[in-house]
Structure P
Amino acid sequence: MRLTENFINDKLDKFKEKYVTIEDNFVIIDKSFIVHLREDLILFYELLGEYGFSFTQIEKHIPSIEKINKKLISKTHQLIGDRKNLIITPLDYEFNTKITSKSIREVNCGHFKIRGNIFNKGEISINKNKKNAQLDFDKIQFPITYRNYSEGDSFSPLGMRNQKKVSSYISDIKLNYIDKIHQLVLEDNKNNIVWLVGQQISDKYKVDNYTKKILNLEII
């Protein structure tokens, strides 16, 4: 019995080494193992069992294992299908951020920091780096707030006049599940979204021919 247990544990360790990574509160399982699911099925059961999933639950979930956003819930964790991975998170995991600032300063958003500087037009080049946002400083009404995006949020992505749901934009760019949970927006005191942080600025706040000062925000 002990030999069998040791054999399974050894196989499970190798399975984890090949397919599983842990980032903070997330257990990420590379979906490429599905190709060998028949051979590795018992190891998959053992792995999920560590997070409270029962044999019956897993067995029923197997036919839909490749579906995106398909969830499986135990008493302590949830398993959700992403495009390339299966992701396990604690049921009580929350990422809530709301930081309001009356001025331009460095802001700690948990997983990253954002540094802000003000330049006269011509002192800085406009770039397309997603970690940077160059905005017309005079169009922004302070205080500004960094917060989690909500399902009802909308903004006008750069190059578009019409409003688009943030959730639709995120879906279009195929943001993965973990990044989606951590996605922030920057809004001004009129509750207008200025920047979908790390993704796209609002067209309403872009630098144009009438811009005098540029607010440069950078994820560091």
Structure Q
Amino acid sequence: NLSKQVPWGVGLSYLDLSFNKLNEIPYSLSLLGNLQTVNLSHNRISGLYRDWICWRPPVQNGTGKNRHCYWFRASAQTLKVLDLSYNRIELIGEIQPWYNVQLAELHLQGNQITTINPEAFAKSRLKGSLVVLNLDYNKLMYFLLSSLERLEEISIQHNQLGNVENDSLPRSSQLHRVKLANNCITAIETGAFNNLKMLDFIDLSHNQLLHIYYDSMTMTKRTTLGSR
């Protein structure tokens, strides 16, 4: 029990618990109010949802379907980097494991993730805060992450992706690096990369593309000199 071993009153901002045998995110982390970086990589964490830390919010707009998880409740305003890489996580559901947290970086590579519910991001503060997302070495067959408005770099390499759709990539004006190498991509939907003005790096190596269309990566025609 970490709560008996760590002096919670101190202004702890960086906590590294990597390469241990943790089966879940320690509840004690929800008590720390100044965390900025948490490294839980290389453990045995298999799920992000536990009844004693995830519960239904007050009913709003006639619905109370989504539940929230308060793993990092006390540090919701300070936590910027969360590393859950190389664990045993299988899915990211609609319930937000990071409720009210405004992460800048989220590292989920090296898990067994087969599904990511878009609402886990679209209805969370990560929608407007996340800058870096790493999902390498998982088992994703598709992804729909268009809601991430501030993302600058996304990496989903060494998965099982079959195509890139219009709603796959974040529609972020700051997105400049997309890494999709070592998948099974056979098609890129028309417009999938369109109007990503800052995009300067795309890695689609080691896929199964037979062709790529020009209009998958073009900008909308500018109508005035001032907009060119």
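No value in this document is a laboratory result; all are computed from the given coordinates. These figures come from a predicted structure and were not determined experimentally. Cβ atoms are built from the backbone, for glycine too; each structure is taken alone.
The greatest value of mean count of other Cβ atoms within 10 Å over residues 118-125 among structures P, Q is that of Q.
Computed over structures P, Q, mean projected area of the Cα convex hull in nm², for residues 94-157 alone reaches its largest value in P. Of structures P, Q, the largest value of relative contact order in percent (Cα under 8 Å, 6 or more apart) belongs to P. Given -6500 as the derived value for helix-only ellipticity at 222 nm (-39500 (n - 2.57) for each DSSP H run of 4 or more, over all residues; to 500), which of the supplied structures P, Q does it correspond to? Answer by label: P.
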